[in-house]
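So, here come the structures, one by one.
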Structure I
Amino acid sequence: MLRVVLDTDVVVAGFLSPDGASRQLLLDALDVKFTLLASTTLLLEYESVLRRKEHTTRARTTEAGVTEILDGLADVCRKVVFDFSWRPTGAHADDELVVSTAINGNADTLVTFNLKDMRPAGSRFGFEVERPREFLSRLRKRET
């Protein structure tokens with residue numbers, strides 16, 4: 001099963017939009033169609049960003065709704081522990097946490113909208129970096 005890290009931008013997009021590849025990836029993660037990798041610090045970053053007032057308002061949800069979604073993701077994810085710090089990885093400083101999770105979790109793929117900053121790290125450490133739609137398409141092909 002593919003081992004995947006979802007960048008925070010993908011989780012936010014899936015949370016805010018009822019349609020699209022990002023939402024489908026969140027649903028697929030909950031259905032365990034791939035192994036979602038997450039560190040405690042990455043889950044805390046998801047929580048911090050999703051609980052922003054502009055996001056809860058736009059998603060028409062509450063902090064309890066955010067907690068419910070994050071609890072579901074936490075239940076199905078494979079927890080990643082940072083055995084070693086790889087910083088700097090070559091990614092933008094704001095992206096180091098996501099890249100470190102991919103490295104320490106031995107990810108196959110990091111799914112993000114930020115290809116420019118993430119691809120060099122993916123090349124350096126041996127994981128794919130794809131947009132949500134690209135990854136979802138590849139995932140569907142594997143299912144058939």
Structure II
Amino acid sequence: MDFQCKGDLCENSCCGAYSGFSDKLLSVDGRLFKDIILTLKDFERLDKPQFEQYIVSGADGLKRMKTDDVGVCAAFQNGKCLINEFKPTICRCYPLYLDEFVGVCSFKECPSVVPGSTLACYRNEIESLLEIYEFWISYYRKRLSEYKLDEH
């Protein structure tokens with residue numbers, strides 16, 4: 001059976017401020033763990049007048065969703081995502097996480113996760129997970145190449 005998000009019927013919320021694992025991490029680039037970075041595809045999908053109130057540009061040149069001081073997305077109101085059909089890639093890959101030690105993992109807190117599910121059950125989420133990692137790989141390859149050019 002494929003993974004099926006319960007959406008606004010969920011008793012938990014995967015949106016909002018996170019604590020725990022990220023409390024042990026430090027962003028080398030100084031980004032906050034409340035940042036919801038948009039890929040180019042995300043921005044193209046959300047670059048419409050009805051969504052402009054949810055998007056900001058960062059000093060790093062990356063587009064991101066507006067969040068409050070604790071990390072709750074501006075599009076998350078009254079327990080549901082107002083842009084669910086158009087949500088960013090990082091949101092689309094939830095409840096999956098790509099861990100450098102064991103590979104694809106799922107967050108246990110998600111009530112839609114069924115222990116023992118196969119990768120095939122998460123096909124759409126894995127596609128989004130790969131897309132967000134490809135975004136970051138491309139971003140950092142470009143940044144590293146800029147450093148090499150600066151050295152000469």
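Coordinate-derived values only; no laboratory data. Just so you know, these numbers come straight off a predicted model, no measurement behind them. Cβ atoms are built from the backbone, for glycine too; each structure is taken alone.
What the table below lists for this structure:
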item: Test item: Cα extents along the principal axes in Å calculated as 40, 36, 27, pick one of I, II; result: I
item: Parent structure of the calculated result 29, given that relative contact order in percent (Cα under 8 Å, 6 or more apart) is the read-out and I, II the choices; result: I
item: Answer label among I, II for the case where helix-only ellipticity at 222 nm (-39500 (n - 2.57) for each DSSP H run of 4 or more, over all residues; to 500), calculated from the coordinates, equals -8500; result: II
item: Per FRET efficiency 1/(1 + (r/R0)^6) of positions 69 and 117 (r between Cβ atoms, R0 = 35 Å, to 0.05), the highest-valued of structures I, II; result: I
